[in-house]
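Please treat every number below as a calculation from the coordinates, not as lab data. The structure presented is a predicted model; accordingly, all values stated were derived computationally and were not measured. Cβ atoms are built from the backbone, for glycine too; each structure is taken alone.
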Structure 1
Amino acid sequence: MASTDPLLWLYVALAFVAALALLASHWPRWAKALVVAGVTALYFVASTVLDDVWGWPSRHALPERFVLLAAVIEEPSKNKAGALFVWVNAIERGKPAAMPRAYKLPYSKDLHSLLNEGMKKVRQGISQMGTAEPKAGPKGLSWLRPGSDEQNVKIRDLPLPQLPEK
């Protein structure tokens, strides 16, 4: 987190300079509005980028195919909605990606039991492969419909590699 502190202070300095420009300049109103819109947009871009840099679990959808490495279940309570945290290695072009990634998924009992079974097999030394497909539903802007980014997740034993004949 210390490596991102300069980025945070750079943004604070930019916001301060923008505030000074808005208060002390004789710029036309449209230019001041453009500065406000630019700094606001930069805030949201920086927030997304810094979440990835700081190592927080991604809220993006799981990759289409992945190898399950670990899972942590946070069961729902009266104070919390609960969540499923998974650490997976995406399968790209038939091979595992170079770096694993953590994901945060909304809690569901079905996925909870599926991940429990998968993790039991992982502890027994049986690698688990998963697939994730978007759930069927209305198309359009998903950010307007919370929960529309849910996926159908399936986990099964990773097939043994086929060795070429001698």
Structure 2
Amino acid sequence: MYKSFKNALRFINNALESIVFSLGITIIAIIVAALTLSAVTRYVSGNGYDWFIELPPILISWLVFPLLGPLLRNGQHIQVDFLSAVLTQNQVFMIKFFNNLVVLIGAILFFKAGIDATFLYYNMGQMIEVELAIPMWWMYLAFPTGFFILIVFAIELVFDDLDRLISSRRKFN
């Protein structure tokens, strides 16, 4: 049952990773297009549209937070790797396990805080002050969405680390 759960989780995370990277690419394309259109309309007509300028900062949260999990899983986050040169392989596995466990616990806490913030802005009914009517809660929804994705990826990493630790201990016993 454990192995089938892990395989299902890996399958879900592979699909989720593809979706999140596609979302990131799309958001970057929209940001570049918005800034380009802003420059072109300002050059051609002498007037610009404020929402071309204000859209990229609104989309940044939807770029950053959902990418946390896939970047952690692929080791593309910021990391310092000097300890692996002086520690044994088993000690490195322990540190990675501890790190991923801390990430999992932190992601759960931030997920809860993100839900609270999203509901707060949803209940207040505040709108972002741009030419387009965008509810404030929509921007804050990226926060719990990203941390939920991070939770799912961190669970996979914790299970992988446990498997690595167990198999490395078996080698030495």
Structure 3
Amino acid sequence: MDEETDTIRRNTPAARDIDEIDRRILGVLVDDATVSYAELGDRVGLSPPAAHERVKRLRRSGAIRGTAVIIDPKAVKKPLLAFVHIDTRGWGKTPELMAVSQYPEVEEIHTVAGDTCMLLKVRTEDTRALEGLLARLYETPGVTSTRSYVVLSTYLERPVQPGVTEKWPTPNHMSKPLY
């Protein structure tokens, strides 16, 4: 059964906007994904079966991509958090550079706009391990330079939040339009 299936239409659930109840459900689950459907329903104003059905729908639609455990970095001996900017010759996202994803110290890889090509979020045991990762990066064809930013303290670190800011404050210098 090695037939081509790119042109076959898949049965995918119809796209559905996320409403306020869905956002409340997602907010509860982001805080604690192990909450029972009974408690989830109580917290968002639904019956347990209705809460369960909503969660199933959110999973099917892709709004919930998975369930994860948040690990304390110190517990796994990775207390050093750093952001590494990578400059490359040409297009940065090469298979050779993406191969650094095999290292469990690399938590995120982003292509970015601005004064660098790629951005990595990494956690290592110490500066020596960070130096080893940087050495590995410099062995990668196309990498021309890196800049590392070691985090001293973290005040907020959280997963994607379901809420949306409805109105941003206007800075004082912009409160009166010129025209």
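For relative contact order in percent (Cα under 8 Å, 6 or more apart), which structure out of 1, 2, 3 has the highest calculated value?
On the way: 1: 18; 2: 29; 3: 22.
If we compare relative contact order in percent (Cα under 8 Å, 6 or more apart) over 1, 2, 3, the biggest value is for 2.
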Comparing 1, 2, 3, where is distance in nm of label points 7 Å out along Cα→Cβ at positions 24 and 48 highest?
1
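Can you spot which of 1, 2, 3 the value -12500 was calculated from, given it is helix-only ellipticity at 222 nm (-39500 (n - 2.57) for each DSSP H run of 4 or more, over all residues; to 500)? All intermediate terms of the calculation are to be shown ahead of the outcome.
On the way: 1: -12500; 2: -28000; 3: -8000.
That value comes from structure 1.
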